[in-house]
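So, here come the structures, one by one.
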Structure P
Amino acid sequence: MAPFVRGFSMAAVAALVVAFAGPENAAAQAATIRFLVPTSPGSDADSSSRVIAERFQAQTGQAVVIENRVGAGGSIAAVALASSPLNGEVVGMQGKSYLLFKEEFPALKIDPSRDLAPVALLGRSATVLAIPAQSRFAGLKELAEFGRANPGQLTYASAGQGSTTFWAAQRMLAASKVTAVHIPFKGSPEIVSELLSGRVDFGYLPSLVASSQIASGKLKAIAVSATRRLVLFPQVPTTLELGLEDAEYESWLMALVPAKTPLAVQERLNRQFTEVVKSAETVAQLGRLGHETDAMNLAQLREFVAREQAKSTEMARAIRGQRN
């Protein structure tokens, strides 16, 4: 054995150890883990992922790199994740809208429900329906009345077809029986820019992204997409309070890996992320971003995702049926 070892460099020996250790052990020894974020820097998913990354790094000792894979409502990042190594070194950060990628993008090379596996629920959140401060509309009632009287004349921005901000708007439009022109962008910072310029009539924004602009009086929040009022905006009514049933669209941030990732790796990541989201520091930091943490084990998580998949698919098909 000694002559064999002497014939190899230490680096080669280390590589062999990792190769024969199996995916779960290789992942445990990895120095760096990548978080694939589907939205642009400064967006809600990006900001929340950076909070998680900081706590994850402190807990595990692994360096965490944020990689923004922007476009197509998050589906570009999902496709990249599906073809990532199966050792837990790449984790995707996706919102609830990933469940509908196959519905929205029939030509997509992957089926997220088949090719991606959830490993941790990191936080729940809701969006804010925002309009320019100088908007011609006093609130949701006036906006909806105009939209019904003038089909196709309202415009709204989103972070792309299939994104959370897109589905929040679709949900409200379907409930209020309004048609509007959709203008897609890469992320919520771009939605803010369009609203501030007055180039669009409305847009849904993550609560943190909207908060500073609303506090400064540059934008006006007229409704929230949650079933109850948000801590960040206690004065802003829900769409239900304003008389719209079935207009809410609450979202969440989920950590995912390729579906064929070994169960041992998925379980380890679930334990690590659970410890992160249960920490007082994470709860406080995500709370300031408008997120509520909600830790689940893998079995609970799979049941939760299955229920959400069914509800989201039913919603999307109902909305599409109204459009057609």
Structure Q
Amino acid sequence: MNSTTAQNGNRTALITGANVGLGKEIARQFAAGAGFSKVYLACRNKDKALAAKKDLEQVTGKRIFEIVIMDVSKPAAVRAAVSSLDQAIDVLIMNAGTVGDKINIKLTPEGVTEVFASNVLGHVVLLDELLKAEKLTSAAVYLGSEAARGVKQIGIKKPVFKSYSAEEFSSVCDGKIFSGKKPDAMLAFAQVKYLAAMWMSSVARKNPELKVITVSPGNTKGTDAPNNLPLPLKLLIRYVMFPVVMPLLGIIHNLETGAGRIVHSIDDTSIKSGRFYASAAGKLTGPLVDQSTIRPEMNNESYQENASRAVHRFIS
């Protein structure tokens, strides 16, 4: 990272899904003191983006926010947004996405599940296009999830693969991994988050001049994560689990803490490029830990390349 740029407070960031939740809070923290002079709010809805921009300006007292209309589930929209940028981005935060439900396992026009499209496909296109246009200068952070290793406490199964081949990973992208089985929306979310972390490690190895990392915000309240869940589960999580049960068990933290994990990881020299950081084994909060200490196969370069090949199969 260019230390002179950082010291002068002239860094530029782009955050996807920046109008609400973690994306918006990361934008606020960037403005509050992380050395940023411009923060692009990449959102798919213009009205919501304008409302977020106004609120952030009021809260921070700074007018450093600009809107970029971008729907990360649609590759063409992502390419158009990148071409509209008139300057390079120092830091890219890939935050947009959805937990998913039965509807989000249905296929998009690109032939992938909606949960893969919104969490991964558009971000692959975004990062590829920024690199190709030489519009990324310092760091790329993908918001991962402890779900990538399974979350027993809230019933998310551990993603398990037989071969770690490009073909098997491709079956995650298009949902064929559930062929002959009942689709599991939460497992589908875990699988795409695993795949994304492996893809990011591949990108890091090919771009050693950049810091390319996957970081989980942890189990964070105040996000839109429950919105796409079935109604009974959504109500249970929003009104019982988040405000009562999880705080008592110490398995949830606030929005500021979750976003802070992402913001601090950018300049933290102990956070190494090419790695996936999340909570310690069996935890959903607390210090960040290299997840390859929990799932050693995540360090396998062949598997990482297979993940990269898989996600790129669906990009025209």
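Read-outs throughout are calculated quantities, based only on the coordinates presented, and are distinct from any laboratory measurement. None of the values given here were measured: they were computed from a predicted structure. Cβ atoms are built from the backbone, for glycine too; each structure is taken alone.
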Structures P, Q, by relative contact order in percent (Cα under 8 Å, 6 or more apart): label with the highest value: P
When Rg/Rh (Cα atoms, Kirkwood Rh), for residues 218-289 alone is computed for each of P, Q, the largest belongs to: P
Top of P, Q by distance in nm of label points 7 Å out along Cα→Cβ at positions 98 and 146, largest first: P
Label whose coordinates, when helix-only ellipticity at 222 nm (-39500 (n - 2.57) for each DSSP H run of 4 or more, over all residues; to 500) is calculated, return -14000 (choices P, Q): P
Identity of the structure behind 0.2 (criterion: distance in nm of label points 7 Å out along Cα→Cβ at positions 154 and 178, calculated), options P, Q: P
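Please state which of the structures P, Q yields 4.7 when distance in nm of label points 7 Å out along Cα→Cβ at positions 58 and 274 is computed from it.
Structure Q accounts for this read-out.
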Answer label among P, Q for the case where semi-axes √(5λ) of the Cα gyration tensor in Å, calculated from the coordinates, equals 27, 23, 20: Q
